[in-house]
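Visitor: Down below are the structures I want you to see.
Read the figures in this text as sums done on the coordinates, not as results from a lab. This structure is a prediction, so every number in the text was calculated from the model and none was measured. Cβ atoms are built from the backbone, for glycine too; each structure is taken alone.
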Structure I
Amino acid sequence: MAASPSFDIVSKVDRQEVDNAYHQAEKELGTRFDFRGTGTGIAKSGESGVTITSETEERAAAALDVFKEKLVKRNISLKSLDAGEPKQSGKTYRIECKVIEGIETDKAKAISKKIRDAGPKGVQAQIQGDQLRVTGKKRDDLQAVISLLKQEDFGVALQFTNYR
């Protein structure tokens with residue numbers, strides 16, 4: 001007897017694509033005329049963080065826009081980028097950015113509640129660490145849940161994997 005149909009809801013980011021976007025932004029900041037002489041730069045901080053520095057707040061925000069543009073070109077959702085506000089430290093402004101992976105427990109509960117309330121009957125969602133497993137009796141019900149979740153905004157980039 002076959003197991004009931006299921007799929008996983010995850011929030012993952014391709015690390016290589018983030019790295020490529022970082023390097024492209026670094027190169028563009030070094031070559032663009034409007035960034036010359038402003039002390040603007042981008043540097044990695046930790047495994048999933050990026051720090052943008054500049055002498056002015058406007059140039060720091062513009063450098064963040066360049067990095068966001070490179071992420072979008074590489075099909076990385078901006079929902080997975082947590083960029084802070086420009087903070088002044090000495091004579092420079094810094095923006096701390098972090099790439100977020102996984103679904104937090106409170107957001108997972110909200111997704112599960114949405115499936116329970118608005119989804120088809122007989123579909124269950126289980127929280128498994130930083131992802132959710134959705135099971136149901138029919139594949140059509142699972143397709144309905146996927147389309148329902150795509151219409152909602154939970155503040156995280158959702159991917160649907162392991163559809164069986």
Structure II
Amino acid sequence: MKTRSITLCVNGRDYTFEVPHNRTLLQALRDDLKLTDTKYGCGSGECGGCTVLINGKDNINSCLTLAAEMEGKHITTVGGLTKNGQLHPIQQAFVELGAIQCGFCTPGMVMKTASLLAHNPNPSEDDIRRGLEGNICRCTGYENIIRAVQKASQMINASATQCAGGACS
């Protein structure tokens with residue numbers, strides 16, 4: 001099988017390795033880089049469990065994306081949101097509001113939320129529902145997830161306002 005050497009920047013770290021031309025980004029993350037925080041769900045882009053961020057804003061289903069196509073892109077997994085042992089406000093809001101049960105959909109939901117809030121820092125409930133489309137949760141009924149997205153938005157906006165006032169280093 002033909003392989004290709006690629007370099008991926010994942011969670012701020014560069015990785016160079018050989019991949020077959022048909023290797024998905026999900027396979028590369030989980031199998032080659034051993035970054036198992038991105039989940040394999042359906043393998044066909046229907047569940048959203050494999051959602052990652054590209055270049056800090058846009059979300060993709062990593063099960064549908066070839067790893068070789070990601071050359072030169074910055075990829076963030078749910079583990080990459082945590083900085084210096086501190087949960088990202090989105091992660092914190094999901095924990096605080098019980099927006100997780102079995103936890104299988106959580107990485108994808110968190111990453112879809114990160115993309116939504118990067119594009120729309122003040123989403124309405126309808127915006128949130130549309131923004132999370134394509135991510136399936138079988139446990140929570142979505143209400144706690146929606147509340148967590150709303151809280152994360154408030155937390156991020158409050159932090160940005162505080163930093164704009166010079167309170168951040």
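Visitor: Using FRET efficiency 1/(1 + (r/R0)^6) of positions 65 and 137 (r between Cβ atoms, R0 = 30 Å, to 0.05) as the calculated read-out, with 0.05 as its value, let me know the right label among I, II.
Guide: I
Visitor: Which structure, out of I, II, was FRET efficiency 1/(1 + (r/R0)^6) of positions 49 and 113 (r between Cβ atoms, R0 = 35 Å, to 0.05) calculated from, if the result is 1.00?
Guide: Derived from II, not from the others.
Visitor: Assign the value 1.4, calculated as distance in nm of label points 7 Å out along Cα→Cβ at positions 41 and 81, to the correct structure from I, II. Each step should come with its number before you reach the end.
Guide: Values: I: 2.1; II: 1.4.
Going label by label, the one that fits is II.
Visitor: Looking at relative contact order in percent (Cα under 8 Å, 6 or more apart), point out which structure of I, II has the largest value.
Guide: Evaluating relative contact order in percent (Cα under 8 Å, 6 or more apart) on every structure, the highest lands on I.
Visitor: Moving to a separate point now. P(r) over Cα pairs in 10 Å bins from 0, in percent, for residues 9-72 alone was computed and gave 22, 53, 20, 4, 1; which structure, I, II, did it come from?
Guide: Working: I: 22, 53, 20, 4, 1; II: 22, 61, 16.
This value belongs to structure I.
Visitor: Going by distance in nm of label points 7 Å out along Cα→Cβ at positions 89 and 121, which of structures I, II comes out largest?
Guide: The maximum falls on structure I.
Visitor: Out of I, II, which has the highest value for distance in nm of label points 7 Å out along Cα→Cβ at positions 17 and 33?
Guide: Largest calculated value belongs to I.
Visitor: With helix-only ellipticity at 222 nm (-39500 (n - 2.57) for each DSSP H run of 4 or more, over all residues; to 500) coming out at -9500, pick the structure among I, II it was computed from.
Guide: Answer by label: II.
Visitor: A further question follows. State the single structure among I, II that was used to calculate semi-axes √(5λ) of the Cα gyration tensor in Å, giving 40, 15, 12.
Guide: Derived from I, not from the others.
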